[in-house]
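In what follows, structures are represented as structure tokens.
Just so it is clear, none of the values below were taken in a lab; they were calculated from the coordinates. On a predicted model such as this, the values are computed, not experimentally measured, just so you know. Cβ atoms are built from the backbone, for glycine too; each structure is taken alone.
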Structure I
Amino acid sequence: MKFGDVVTAVASSFVIFILILFPLEIALVPALGLFWGLNVSELVSILLSALIVGYIFAAKIWEARMGAITKIIVLSAVLVMFLVSINAAALADWTPWVKETYLEANPTATLSTLEWYIVEGLTLTSQIFWNVVIVLALGFIGLYVGSMLKRPVKSGK
């Protein structure tokens, strides 16, 4: 699988992810609440988008099965790392949320500015870590199963 094919597969996966995510969030957030509605929507969207991309790019994936899947999920994980980082930086309530969460767990804590900086960095690293793990796991499963659904046509030669 060429690098251009990998980039196209990852871009397609992201577009499909967004197209699945938003309607799922609209349906699941009222039913399950903010925490579970958002998380279930994202997990299902990641898996379904990987399944669809695996099916669409099955012929390319079958050329070098594990290598192709690995390239796609690693590039997807890099994209997710950037998206989580940018999302945290763009949200005005990121820092207050981190402080509130930390102080709920440690009500008597009085941290210096440097310590808050470290806590925020660790929180961001934790968010990136779990998102990457989820994308790697569900992306692999989705791409593998999706590519299995559309087996290559054997030639009569």
Structure II
Amino acid sequence: MKLTISEAAAYCGYKSRTVLYRMLRDGLLRDYEAGRHGRNRLLESDPPGRCPLRDHIAANVQLRHDSPLGQRHGPLAELTDEALAAAMPTDADLAAAMAPIDRWIEGQRQEANWERVALLLTEYLGPTWPGPPWDGQQVNTLAMAMALAQEGAGG
């Protein structure tokens, strides 16, 4: 359904068009623009392949306790506290979901093999690399080569 800005504001439960004009200005409603009718801009309320306009606006604004979008009645509004608690994952479910992430983090904490880092760093810099004192460019190159050597050494 094509709506003017005023109609779209009312459709979303707003008393003012300000929120919609701000979102238009910021380009957040570009996918919902449906042309013009005279001087009025038109917005599509349910464009194909997109979520409804009301849901898109709700996802892009900060909902407050008195927001008309926060007072919609949907499947979550009908759930009791007991049903909502039953739908929550258990500690065992969360631990199982976090296990691969924990293994990856532990793998990142490996101690660097400094002998291998030294060999790689020497290889990267080459035999003509000057000794200190260094200028800013040389320190930058040294820092990047050090990071690459640590990454290459697996730590």
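For Rg/Rh (Cα atoms, Kirkwood Rh), which of the structures I, II scores highest? Mind showing how you got there, number by number?
On the way: I: 1.10; II: 1.30.
Largest one: structure II.
Matching task: 0.35 is the computed value of FRET efficiency 1/(1 + (r/R0)^6) of positions 63 and 143 (r between Cβ atoms, R0 = 41 Å, to 0.05). Pick the structure from I, II.
Working: I: 1.00; II: 0.35.
It traces back to II.
Using the calculated result 4.6 for distance in nm of label points 7 Å out along Cα→Cβ at positions 39 and 87, pick out the matching structure from I, II. List each step's numbers first, then the result.
On the way: I: 1.4; II: 4.6.
Only one of I, II returns 4.6 for distance in nm of label points 7 Å out along Cα→Cβ at positions 39 and 87, namely II.
For distance in nm of label points 7 Å out along Cα→Cβ at positions 47 and 127, the calculated result is 2.5, so let me know which of I, II that is. Show your work: numbers first, answer last.
Values: I: 2.5; II: 6.4.
Attributed to the structure labelled I.
Give the label, chosen from I, II, of the structure having the highest value of relative contact order in percent (Cα under 8 Å, 6 or more apart).
On the way: I: 38; II: 17.
Largest one: structure I.
Upon calculation of helix-only ellipticity at 222 nm (-39500 (n - 2.57) for each DSSP H run of 4 or more, over all residues; to 500) from the atomic coordinates, which of the structures I, II produces -30000?
On the way: I: -30000; II: -15000.
Label of the originating structure: I.
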